[in-house]
1. Starting from the value 32: which structure in 1, 2 was relative contact order in percent (Cα under 8 Å, 6 or more apart) calculated from?
2. The value 0.50 for FRET efficiency 1/(1 + (r/R0)^6) of positions 60 and 92 (r between Cβ atoms, R0 = 30 Å, to 0.05) was derived from one model only; which of 1, 2 is it?
3. Here helix-only ellipticity at 222 nm (-39500 (n - 2.57) for each DSSP H run of 4 or more, over all residues; to 500) has been calculated and equals -11500, so which of 1, 2 was it run on?
4. Which of 1, 2 yields 122 for volume of the Cα convex hull per residue in Å³, as computed?
5. I have 1.4 for distance in nm of label points 7 Å out along Cα→Cβ at positions 52 and 68, calculated from one of the structures 1, 2. Which structure is it?
Structure 1
Amino acid sequence: MDIKSLFGKKIKQYRILRGYTQEQLAEMLNISQRTLSGIECGNNFLTAQTMEKILEVLEISPDELFYMEYLKSKKEIVAELIDDIKSQAENEEKLRTLYKVVKAIIRD
């Protein structure tokens, strides 16, 4: 997934979380609803000025906007987890801890 799409997903997520329609948020940002739609769909990239307004209006920090690890695809997440677990194969203590954590999460 490209950076424009990731930013778009995050902005849409926070817009919905705050209870704004695209039209409402676009008005607060002083951009058109069509421009906001393009940003959320990953077709347009936001300017630095629009990014600053988004952070202010949605009351989020740059860290929150830029943190996107959890937006990875299921396939990417599974592959990364498998690689992480394999990398700990020689460390029995860490491997057992990982096993306990995963099993505890799965049981819930």
Structure 2
Amino acid sequence: MLVTPEGGSGAQEIAKAAPASAHVVKAFNTVFGHVLARGGPLDVLVAGDDAGAKASVSAFIESLGLRPRDAGSLEMAHWLEGAGLLLMGLARSGAGFNLALGVTVLD
């Protein structure tokens, strides 16, 4: 269960509490830490309102050999946090914890 205002996210609550000069970017919650440690071409979903901050986070993600996938504004953090819960449900329902969400772009 998410414990945030309806339709909101933890990331949005952090953005409200942070100084106005801070730029909050949501990333990495759709890949388990031990899966990240294995490496490989994984997708990392990213959401934020500041293009420069998202570009910095995306560059960091790429430096790790991963693929940043822009999910949109910080409003999308609500859905990314829900996707983290989905991963937990899949893992507990028999898929195990060696999984990650990814994006396949079709032509």
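Rule-based calculations on the coordinates, nothing more; no lab input. What you are looking at is a predicted structure, and each value in this text was computed from that prediction instead of being measured. Cβ atoms are built from the backbone, for glycine too; each structure is taken alone.
1. 2
2. Among 1, 2, the structure yielding 0.50 for FRET efficiency 1/(1 + (r/R0)^6) of positions 60 and 92 (r between Cβ atoms, R0 = 30 Å, to 0.05) is 2.
3. Among 1, 2, the structure yielding -11500 for helix-only ellipticity at 222 nm (-39500 (n - 2.57) for each DSSP H run of 4 or more, over all residues; to 500) is 2.
4. 2
5. 2
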